[in-house]
Structure I
Amino acid sequence: MKVLLQQAGKKYYNQWVFRSLDLRLDTGETLAVLGPNGSGKSTLLQVISGAYLLNEGSITYLVHERKQEPEEVFRSVSIAAPYLELVEEFTLEESVKLHFSFKKAMQGLSLPEVIRLSGLGDALHKPVKFFSSGMKQRLKLTLACLSSTSLLLLDEPCANLDENGVQWYGKLIHEFGQGKTIVVCSNSHAEEYAFCSKKISLTDYKFTPAR
């Protein structure tokens, strides 16, 4: 998927989160969005996902050079973020089944293959509410990265992952991120976005009113 933002601006009440943002993401391109907490990274990611509307400017999505309408975009997007909740009462098996009843799995992966790739096989029948924070993060990343979507959005993907989890994440992206347009939001943790070919800092798009 190709994503184009032109003079994009988003504000809450009277405060601009970012403004005058021009961004072009070609199909298969990878972007790291950097900045400290509160800089607007998650807001930009939600704009790109189609969940938030811009206050000014425009965003355009193209698949094989065909424009996609906003209501169509969700079919081509997968996202993993700290603020997205899992169904706590579901087991690992039930969570995977539910997700892939809405999204297709990459390369025709079967349920057992998805579970194996998550590294969470020992928790197959455990309710998610009993998962550690690292296990929940693995599940979120597994569902997003193994979905057959053309746009992958990751917000602080290594949050709550230990060293083995970070290595697992890198391998997952290497094996299943090829050909996808990927946006990673990070607080400058290099292991989260080392594979990205393009980087921007949202602090460059802050709007300061004249005094």
Structure II
Amino acid sequence: MFRTNKAHPWHGVPIGENAPHEVTVFVEIVPGDTVKYEVDKETGYLKIDRPQQYSNVVPANYGFIPQTYCDKRIAERARTKTSIAISGGDTDPLDILVLSEHHIPRGDIILKARPIGGLCLIDGGEADDKIIAVLKGDKVFEQYADISELPKGILERFEHYFLTYKSLPDAENVCEIAYSYGREESYGVIGAAVADYRDLLGKLK
């Protein structure tokens, strides 16, 4: 079986039969990209979102989990664990960073990854979780089963990126990290995003 038209990476690519323990990831940007790309929701093609600000470079392969959506369930989970005011989810697919020893030269690809934790980022009052995962079969990073096992510097690099990736001179920073969480919690976040996606499809129908 094959397709004669390109599948939309958000809607037409399966999340994977072993989710949430193993998920499909659509990679948008990779370390070294000086431009932030993201999928155009209407067409499914990559588009330029903005140039990366200053020396801030994404610290791992960055993309999203297909057939997920961050809406009311994602927001509700965040509200139970932080006193930060949260207006809702960011209404985008669930973001994910994938660690690998291998150089992946560009985005616009899919891969398989194992979630090991995540960060609850609040961006302008909206819950915008970032799942952290390792590339399936990666001989260096597959040893890590939970975010707590990562070297301290890796997690600090992730936190610094998300706390500064939208910063501009003389402008208030709109991003804050409410908390980090481990593998089991990441499974719950993915499940909530899958349920939010099903609700989205129901509304569209």
* Name the one structure among I, II that log10 I(q)/I(0) by the Debye sum over Cα atoms at q = 0.08, 0.14, 0.19 Å⁻¹ of -0.28, -0.84, -1.42 was derived from. => I
* Suppose you compute mean count of other Cβ atoms within 10 Å over residues 22-29 for every structure in I, II: which one lands on 15.4? -> I
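Looking just at relative contact order in percent (Cα under 8 Å, 6 or more apart), which of the labels I, II belongs to the structure with the highest value? Walk me through the numbers before you get to the answer.
Details: I: 32; II: 23.
Sorting by relative contact order in percent (Cα under 8 Å, 6 or more apart) in descending order puts I first.
Any read-out appearing in this document is the output of simple, stated calculations on the displayed coordinates, not a laboratory observation. None of these values were measured; they are calculated from a predicted model. Cβ atoms are built from the backbone, for glycine too; each structure is taken alone.
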